[in-house]
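So, here come the structures, one by one.
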Structure P
Amino acid sequence: MFRPLTGPARDVVLLVARVLLGVVFFAHGFQKVFVYGFDGVTANFTKMGVPLAPVSAAYASVVELLGGALLILGVGTTVVAVLVALDMVGASLTTGSYAAILVSQHGFELEGVILTGALLLMVTGAGRFSIDHILASRRTRRTQAAAQAPQTVV
């Protein structure tokens, strides 16, 4: 009865979802890098019992800030989505939020929603309105042009 969206509608939905996920992630990374700072994030992670707190803090800060920006632009979307997914699984496991759902009960809803968005982007890619699509289109055109070029025999 109902079919998944295709064509331009699908690409618009992917654009909106990717940009919103990127904005949320960028905001969290911005807060970690420019408000709390590396030392503050490391101290907080240590207090929460996150293993390898300095490494985890650096990973989370960089993936969230740069990954968010790259998602907004649609650059390296599949790779960024994998890194985001790992970040969210790590966040949920190290903070114990997997034991409840609602954030008010220290639950996993934020991590779960971000993880879901990342998983969907891993499967669908960035969509047509992305730098990934522009780069892939250029590669395809170059490959086709090379295949159609006359072959010289020496």
Structure Q
Amino acid sequence: MAIKVGDKVPSVNLKHMAKDGLSDISTEEIFSGKKVVIFALPGAFTPTCSAKHLPGFVQQAEALKGKGVDTIGCVSVNDAFVMDAWGKNQNVGDKVLMLADGNAEFADALGLAFDGSGFGMGKRAQRFAMVVDDGVVTTLNVEQPGAFEVSSAEAMLAAV
């Protein structure tokens, strides 16, 4: 069953590249006591993800933070090294926290994983975005397969 508005984000560890190297980061550390916009996408370096999804959040980061968002996170079922390289490629800087869900544990815990084996991608996260306030989901926008509308930075800017 998929997570829904009013639910608490499940406890899962993700990975990211910190200043001193590869590091675990818990969902509690990401969400507790903060307003967070987090978005997930099928894969780093993929066409829509690289051309529209991540760049939109980089461009709208200041506007989102101006509306009280403490952290913007990007999650993909890739490893932390790929997420770090993609963040550098996209000039993310410190605007978006690049989070690796390498084994799809976060996507599974949210009930938002899908099987992309037919495309040679294995298990992946559905494209979605959510606003989380102190660990509780206040907005959840899940895209229909192949769509990119409700999980955009502009949609999240309107939601916060």
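Some notes on this structure:
- Looking across P, Q, the calculation of Cα extents along the principal axes in Å, for residues 93-132 alone that yields 34, 22, 16 traces back to Q.
- Comparing Kirkwood radius over Cα pairs in Å across structures P, Q, the highest figure comes from P.
- When helix-only ellipticity at 222 nm (-39500 (n - 2.57) for each DSSP H run of 4 or more, over all residues; to 500) is computed for each of P, Q, the one that comes out at -24500 is P.
- Winner on mean count of other Cβ atoms within 10 Å over residues 101-108 once structures P, Q are ranked, highest first: Q
- Each of structures P, Q was scored by volume of the Cα convex hull per residue in Å³, for residues 21-60 alone; the highest score is held by Q.
- When relative contact order in percent (Cα under 8 Å, 6 or more apart) is computed for each of P, Q, the one that comes out at 31 is Q.
FYI, it's all coordinate maths here, none of it is from the lab. All values reported here derive from a predicted model rather than from experimental measurement. Cβ atoms are built from the backbone, for glycine too; each structure is taken alone.
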